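A.B. asks: Read through the structures below before going on.
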Structure P
Amino acid sequence: MRRITVFFNLIFSFSFAQTPIFTSGTQGYQSFRIPAMVVAKNGCLIAFAEGRVNNAGDFGNIDLVMRKSCDNGKTWSKLKIVIDNDKLQAGNPAPVFDFLDPEFPEGRLFLFYNIGNNHENEVRKGNGKREVLYVTSIDNGDTWSSPVDITSQTHKPSEWRSYTNTPGHALQLTKGSKKGRLFVPANHSEGEPLAHFEDYHSHAFYSDDHGRTFKLSQSLELKGSNEATAAQLSNDKLMLNARNQKGDVKQRIVAISKDNGETWTSEYFDEKLIDPVCEGSILNIGGKKLAFTNASDIKNRNNLTLRISKDEGKNWSKSILIDGNDGSGDFTAYSDIVKISKRKIGILYERDNYKEIVFRVVKW
């Protein structure tokens, strides 16, 4: 029965063609990783990734690059370099549109990112630093502002060491008492490295004045939470969904806030969202409906799956296998999602052992 279900899901989702957006080994980059995507007010899709110049490693000469489509993903613009940090890294693109700033009625696009001067494990030991910056665009990514350094507001360098904001889209709250808030999930390591990555904790930073100033949320108490994504719920609630870096429980960590992401009232593992220790993406697609994608596998980064919840994540009523192989290697890894229409989701994801980042529209 399970094989029949998987086969049906494959046929269902594959009826929409996948399009390679970033292909490793082309355009001066040995590897493209870490997809992120947003939708402009005019419907244009804007896709971001890390362009890794010399190899596939997480540290080194890494640019942030983008491409844009204004026909629902059928054709794409030429690759544009958004951030070039010389020979060092610029990573973890976290885009979000501010559609509620009266000064920019067509929307202002924020791209949050990190720079660093050493490998992650060395920064965890205190040998290096990570910083937090953003750039903005008022023409849907055609031109960009100069970088703004917000490290002093969003990082605690005296207590925290490794630091990354979410890989994937951030979000703006569109209702409730903090309507307009820009909210960026993030994570950090705290103090000396601990076994099983217990020094890792997810948190977030947010702005209630359209990016002029930022504040930090409370950190999660569960040890090992990492690479979080977030979605707005009803009644000033917000969900943070994180990977478990410890890997002892192959499930997603979920935290619920009742004050728009400032503090967390509950933290738990969602047994329905299995995960091989990888990134995932969550999105409110209207009312109490949530969409979530991740590599739904306990062994490898494989079997990219779209799940739909109609009750804010209490249950996941629909599950669609998007892509996968026979189980060998990391065939499908990081992903990001956008809402195309009422019943269509756009998915940007890493495919075929990081050889390409592709885009696909899926009807759910």
Structure Q
Amino acid sequence: MKADNAGGRVAMSRKGTAALRGWFAGLAAGLVALFASAASAQTPVRLSLDWRWEGPAAPFAVALEKGYFKAEGLDVTVESANGSREALTRVTAENYEAALADVNGLARLLHDKPETGAVAVMMIHDRPAYAIVGRKSRGLSKDLASLQGKTFGAPQADAAYAMWPVFRMVNGIDDSGMKFENVGLPVREPMLAQGEVDAVFGAATTSYVNLKSRGVPVEDIVTLLMGEHGIEAYGSAIVVSERFAQEKPEAVKALLRAIVRGFQDAAKDPAAAVEAVLARNDLARKEVEAERLRMSLDQNVLTPWVKENGFGGIDRDRFAKALDQIAAALDYKAKPKPEDVFTDAFLPPADQRRIGR
């Protein structure tokens, strides 16, 4: 009887073990299916930058590194671009759901092609990065009169040069005696460093820092920020395709929440944020990109208005004035309305968009 009982226990034990194994196998299969389902449920989003992976793009790299996009149910791919014009083309052609692009370039595009299906949903640069960067040794100074008779490196694809007609009108500049050379973006600063041009159009975070890194003495570099000379314009913004906004509004909101978190982290710890850029740009140098990021945050992002009202929104009266300036300088047939270019409908509440340093 003992042997029989022992055998019964062994048999029951084997059956129990087999059942347990089956249960675990079923659980594992269920978990695999669950995770696979969660992964497949993530909304794919292609986001174009307006330039290379450099310091100012650190907040986007941080959002990728820390999984902020994934936490919002998004599978985001962020890619570099060769200027804002390319970024806008990508999103308006609906190859990309979103782009970091010049909001004034978007306004002009909407004027020229009203059928363009895109809208700005988050302002990144409350103060634009547009600048004219020159050298004292070439006769440039903070006085706008020093621009007369000079030769400029003026890339057609550059947002700052696109703003020149507005800057010229607002400041009453006669540019008939100036020379504008259409140069490629990669050779802009090298030409200025070598004295082939007297000044260039670009972003201060790009041209100023690039000149320094090429050995041009800081005291020889003159930076004229257009935002300090009568330009009301905003700068770069997150632009999304109309189709993306209409079909997946919750995904747009999720994208903006993740971007806000990236900027909040980058503002708190710029040095750490730059590490995420270095992982995506083998040619980048930490000290250079850290300076670019700090300049971008201080000059373009963390303005007094943003600190008071929150990151990502606009002052509608100011934006209307900015569009008035553009329309007057470029002889628009129909003046754009703020609501045609920008909407705050997808932004998180203002108290969730606070950014400090």
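A.B. asks: If Cα Rg over 2.2 N^0.38 Å comes out at 0.90 when worked out from the coordinates, which of P, Q was used?
C.D. replies: Corresponding structure: P.
A.B. asks: Quick check on the output: 89 is volume of the Cα convex hull per residue in Å³, for residues 207-262 alone, derived from one of P, Q. Which one produced it?
C.D. replies: P
A.B. asks: For distance in nm of label points 7 Å out along Cα→Cβ at positions 95 and 287, the calculated result is 2.9, so let me know which of P, Q that is.
C.D. replies: Working: P: 2.9; Q: 3.9.
The read-out comes from structure P.
A.B. asks: Determine which structure produced the value 0.45 for FRET efficiency 1/(1 + (r/R0)^6) of positions 183 and 327 (r between Cβ atoms, R0 = 35 Å, to 0.05), calculated from the coordinates; the candidates are P, Q.
C.D. replies: Answer for the origin of the read-out: P.
A.B. asks: Name the one structure among P, Q that relative contact order in percent (Cα under 8 Å, 6 or more apart) of 14 was derived from.
C.D. replies: P
A.B. asks: Quick check on the output: 33 is percent of Cα pairs over 26 Å apart, for residues 111-318 alone, derived from one of P, Q. Which one produced it? Walk me through the numbers before you get to the answer.
C.D. replies: Values: P: 33; Q: 42.
Derived from P, not from the others.
A.B. asks: Using distance in nm of label points 7 Å out along Cα→Cβ at positions 167 and 311 as the calculated read-out, with 2.6 as its value, let me know the right label among P, Q.
C.D. replies: Q
A.B. asks: Which of P, Q yields -14000 for helix-only ellipticity at 222 nm (-39500 (n - 2.57) for each DSSP H run of 4 or more, over all residues; to 500), as computed?
C.D. replies: The structure behind it is Q.
No value in this document is a laboratory result; all are computed from the given coordinates. This one's a predicted model, so the numbers in the text were calculated from it and none came from an experiment. Cβ atoms are built from the backbone, for glycine too; each structure is taken alone.
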